[in-house]
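> Next up, some structures in structure tokens.
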Structure 1
Amino acid sequence: MTIKGNFEWAKEEYEKWGVDVEEALEKLKNVPISIHCWQGDDVGGFEVNKQELSGGIDVTGNYPGKASTPDELRSDLEMALSLIPGQHRINLHAIYGETKGEVVERDKLKPENFENWVNWAKDNRLGLDFNPTLFSHPKADDGLTLSHPDPSIRDFWIRHCIASRKIGEYFGKELGTPSVTNIWVPDGYKDIPSDRLTPRKRLKESLDEIFSDEVDEQYNVDAVESKLFGIGSEAYVVGSHEFYMGYALKNDKLCLLDTGHYHPTEVVSNKISAMLLYSDQVALHVSRPVRWDSDHVVALDDELKEIGMEIVRNDALDQVRIGLDFFDASINRVAAWTIGTRNMIKALLYGLLLPNDHLKELQEAGNFTDRLALMEEFKTYPFGAIWDYYCEEMNVPVKETWLNDVRQYEEEVLSKRS
């Protein structure tokens, strides 16, 4: 049977339960995923005075073909985007600016250092998001930045974050779509602290100063991101979930939930509905933790599907800003982007193809037998036939055929890099 024929058959199966498949696909087309640039070069960046990776971040593997210039990274992103259905965004870190061979300290970065990214985004009809880079720097060597006891170090990072928000504002103005500028800091202690409160007071004061510098919220949306622990901060992280959730709610900022930044028994899918009761929007960084915040390439596992279902069943496609955050240097980096992003989109489609209203009614009526039975049966409904049709309609490769394009790109481009 043809892709179209399989689609028509699958469509009938879903429509028996009142699922409007065509409407689901139209909704899916309008959901942008913010794809992280740092998968393409192992979180290296392009600073002239490049530093060793630090801040509890580790990338393993040495697969050939890593991007070493901005043009190479943009080329690799274009390749990945050609294999991913939909119109998306690119998420940049401050270390990906271009300074024409000059050493420019992070607190001196300006919009002009990202002009090439903006022109490229315009050409490819992409939005841009942004992150100040508060790691891999001599002033972050002891694992403290915005909460540092030395005011001169805090001031440096405050200036960097202020500069970053202005860059995000520039993105929004130029591209006509607001940029999410997300602040994450590695601050914490390896062993049990004797004072948890004072560093958190300093972090709060630093954030207050950063956000007191006004930018136009029409173009820049501020977000703050928590973490449970990291390498070198196993016992205590200053910016915990409770800290940032409180700060975001009190100061009308986006609270960004990273799927790897919680205890292994916690899941972000269970937090989304609670956050949306008190916030107009939330942001996500989706990765795949394996026993810890290891940022594996996103797989279509139960938690990813649950995240997709939570966003859809709560009618929150316009309220949840979905970004990705993983890095794997042990496999082809373009393939990693493609696998992870396609899986995120699949999870949303899976949620869109469920009879969510009916399932809610069953729960409200206390009919837990039918609820469980249907939720399980829909796991083997012909979701794949709908996905294949969507890919074909969006002019991207169907099923695993995209691997042929990646292999060809590796042979013609990646293998020739030194």
Structure 2
Amino acid sequence: MFSSLRVRNYRLFFLGQVVSNTGTWMQRIAQDWLVLSLTGSSAAVGITTALQFLPMLLFGLYGGVLVDRLPKRPTLLVTQSAMAVTGLALAVLTLTGQVQVWHVYLAAFAVGLATVVDNPARQSFVAEMVGPGQLQNAVSLNSANFQSARLIGPAVAGIMITGVGTGWAFLANGLSFVAPIAGLLMMRTRELQVVERAPRGKGQLREGLRYVAGRPELIWPIVLVGFIGTFGFNFPVWLSAYAEDVFHSGAGAYSLFNTVMAVGSLGGALLAARRGTARLRLLVAAAAAFGALEIVAALAPSYWLFALLMAPIGIFGLTVNVTANTTVQMATDPAMRGRVMALFMMVFMGGTPLGAPLVGWITDAYGARVGFAFGGAVSLAAAAAIGLVLTRAGGLRLCFGWNRGHPRVVLVPRERRKELAAVA
């Protein structure tokens, strides 16, 4: 489960990200709560989320082209430093009482700009640290890392918001970037995998798009996570609305919902690290379960039932993320990985500027339950449709039968369907 941590460079990277991700989650919670406090609007929270992911939608593919040209480690030193400065600036504004909602919007957009390069650089740098043999395990542990921080960050943020104010959470996030920057500086460059960088040239963006379009094993996972990222992952909008408007429980409830979801997500990440393989059928099944559970949670009548349902939602949501990420990375040529992962993250994260304001408006107009159910319904429909497309593209059919007195449903090649049904 933890085999890739034997690699020294990856271990330094992993430990730095634990600290930084904790600070990032603290800022996310504080940022959403600050906007809700300043405006009283779920739509404003949606706009903040949209602004943070809008740069990925606008410039994500160009970020991938840059990442394929540039050395990953120095690039990450620059992007991590830029995000640290943004967090510290927001802390100063908040602690001095000068903060306004447009300051938060601007800070979210600035972080998004840095993420355009930082995200594909981090994704593709993992392969350089551990090599292809440990890539599946390292990607899964990265997700476990992120979700572990998600356990700690919201809990600490909730305490700091209620105890000393949101400004201190922003300050903690800014200082947390010292850890990943130190880890990057301590790495042994001679132990990194040598990857030939793409030279400057015309048509590299189109080349990356053609590369993905010609490979069903890449295009359909990317399309699926696009739908789920746009409509199914708007938790800042939904959970803040449930805490404030449905259960009337304040910042503590919002922190609890995020923490319980993180527990499930951490479990999903560790299961993925142990599983060792990524299959498209697992991706589709997890996406369908994720959408269905969101619909069930939207109808939950009580505070504690809603909170408990965040755990399985976290498990299946993380399974979708890790499985899609690993499937795409393993199927991509190293020279194209920056552009492909930029497209993956652009679709997954960049769809949020389109989905978050819409979901925020639905939540404000019709209530948190309708908004949450809408996101789940779109995710479930996307999983069903893409599952059908992949089944047809693979020449497969559903086969129903019996096995020792129990019903059995399997996917088999078309020519074997009658044979398998007869045997069953």
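> In terms of mean count of other Cβ atoms within 10 Å over residues 34-41, which of structures 1, 2 is highest?
That would be structure 1.
> Quick check on the output: -26500 is helix-only ellipticity at 222 nm (-39500 (n - 2.57) for each DSSP H run of 4 or more, over all residues; to 500), derived from one of 1, 2. Which one produced it?
Source structure for this number: 2.
> Any idea which of 1, 2 comes out highest on mean count of other Cβ atoms within 10 Å over residues 10-17?
Of structures 1, 2, the maximum of mean count of other Cβ atoms within 10 Å over residues 10-17 occurs in 2.
> When relative contact order in percent (Cα under 8 Å, 6 or more apart) is calculated, the result is 26; to which of the structures 1, 2 does this value belong?
2
> Supply the structure label, taken from 1, 2, corresponding to distance in nm of label points 7 Å out along Cα→Cβ at positions 42 and 74 with the calculated value 4.8.
It traces back to 2.
Laboratory data are not the source of any read-out in this text; all were calculated from the coordinates shown. Since we're looking at a predicted model, the values are computed, not measured. Cβ atoms are built from the backbone, for glycine too; each structure is taken alone.
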